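Heads up, there are several structures right after this.
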Structure P
Amino acid sequence: MFAGAPPAGVSGEWDRVTGARDSAARVGERVAEDRRALGVVGVVPRNLGFLDRQYRSQALPVAELQAALREAMSSADVVWAPAGLGGHEDHVAVRECALELAGERAIRLYADMPYAVRLGWPHWVTGGRPQDTLRPEARWEEYLGEVSARHALRPSVRELPEEELALKMRVMREYRTQFAALDAVGKLSRPEVSRYEVWWEVSPDGPGRRGATPRG
């Protein structure tokens, strides 16, 4: 959604963190990385031209975002959208637009990385023992609170077999300008982090329980 290049002279904060000298050029690099990464698994990306939060000086044009997403979703039976677990403005906006436009489509909200694992995975993701003094999903419940007040959310977990984990690591490393910084935040290079995929099935039937759930 946010693959638009900023005007000349703009220097985004995240771009500076990742060593970019020119944000417009960095957007071009990231689009090329996206194409290469998804090409590994036979997917052709469609990037839309909205500006990333780090480049905007005005409010996000929500109506335009909805219109673009409606057109992009037109032939989809299932739509995956970020859960917004870190509260990132852009992730939350796309999540809300997807929910608004869902219609008869299945909507799945994925645990967006590296935000989801800043405190590690909850025990019900890994199958480990709960800790008395650390409950990472408390943050998840906070970020998903607005969604769970309107929709039932059913969490799902998938543990990747070794060959799929290796492929996932290969794909993530294709994002060469981004991986070091994202890895520093979320330790994505660690198998015990990246072997899990977590998402929520969204039901339009009403609010559901926000707490932890067994793996399944």
Structure Q
Amino acid sequence: MNIIEIQPNLSMGDVFQFFGDQGEPQQYSHALKNKVRTWKKKAKALLAPRLLYGIYKIDHIFKASVDINQDCRFKSPKLSKTLRPCKLVVCFIATVGTRIEKEINRLFKQNRLSEAFVLDAVGSASVENMVDQFQETIKDAMEEQGKTVTLRFSPGYCDWPVTEQKELFNLVDSDSIGVELNDACLMTPRKSISGVFGICCVDENGGDPYSPCSDCRKTGCPERRDL
């Protein structure tokens, strides 16, 4: 297992995406944009970014499940299809820690609701940005070996049940970065992400990575990926 620290590098659009739109800050008021700038800057002192990951051999890919590391099985037809060209899978857990969540709660208790909402969006954008940077770094390293990476999946996304978090957490030592899984399979700290993505040879991939959204008619889904 490897633990790395990646400092989030956010644009205004990254934060505004968590306001339920497509990241177009110009439509918002000058006052709100100032709050985003202010809390984006203040958040740097509140973040404790840590990312834990391992790269595992895929043992077998079935139609609706994937076996890795001898005793781990992920059950998802679309994840199985995504990883079909792969020999290796990257499993990760990322977090920005508890300090930002404590500050969000403090703002709520003081009835500073708009500031709490903005900081919550900054926290979500920060951990997403961390994982984006991490995946891009792995992708760049793999390209030097004639390989590429798939789209990433997280438990609870698409047809992969959130209860599969248990399999993922059994695989990695989440305690080493201070992330816990509760009985509902939700993570603490709240601003944490877990997931997987595959590594495959470029010629095996046959072009662009498979996107499960290509088989889905839910055009209004907030998690929909560009096709």
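Bear in mind these aren't lab numbers, they're just calculated from the coordinates by the rules spelled out. What you are looking at is a predicted structure, and each value in this text was computed from that prediction instead of being measured. Cβ atoms are built from the backbone, for glycine too; each structure is taken alone.
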For distance in nm of label points 7 Å out along Cα→Cβ at positions 6 and 126, structure among P, Q ranking highest is P
If FRET efficiency 1/(1 + (r/R0)^6) of positions 182 and 198 (r between Cβ atoms, R0 = 30 Å, to 0.05) is calculated for P, Q, the one returning 0.60 is structure Q
Structures P, Q compared on FRET efficiency 1/(1 + (r/R0)^6) of positions 14 and 110 (r between Cβ atoms, R0 = 25 Å, to 0.05): the greatest is P
Value 1.00, calculated as FRET efficiency 1/(1 + (r/R0)^6) of positions 38 and 174 (r between Cβ atoms, R0 = 25 Å, to 0.05) from one of P, Q, is from structure P
Value -1.14, -1.29 of log10 I(q)/I(0) by the Debye sum over Cα atoms at q = 0.15, 0.16 Å⁻¹ was derived from the coordinates of, among P, Q, structure P
For distance in nm of label points 7 Å out along Cα→Cβ at positions 30 and 158, structure among P, Q ranking highest is Q
Structures P, Q compared on mean count of other Cβ atoms within 10 Å over residues 46-53: the greatest is Q
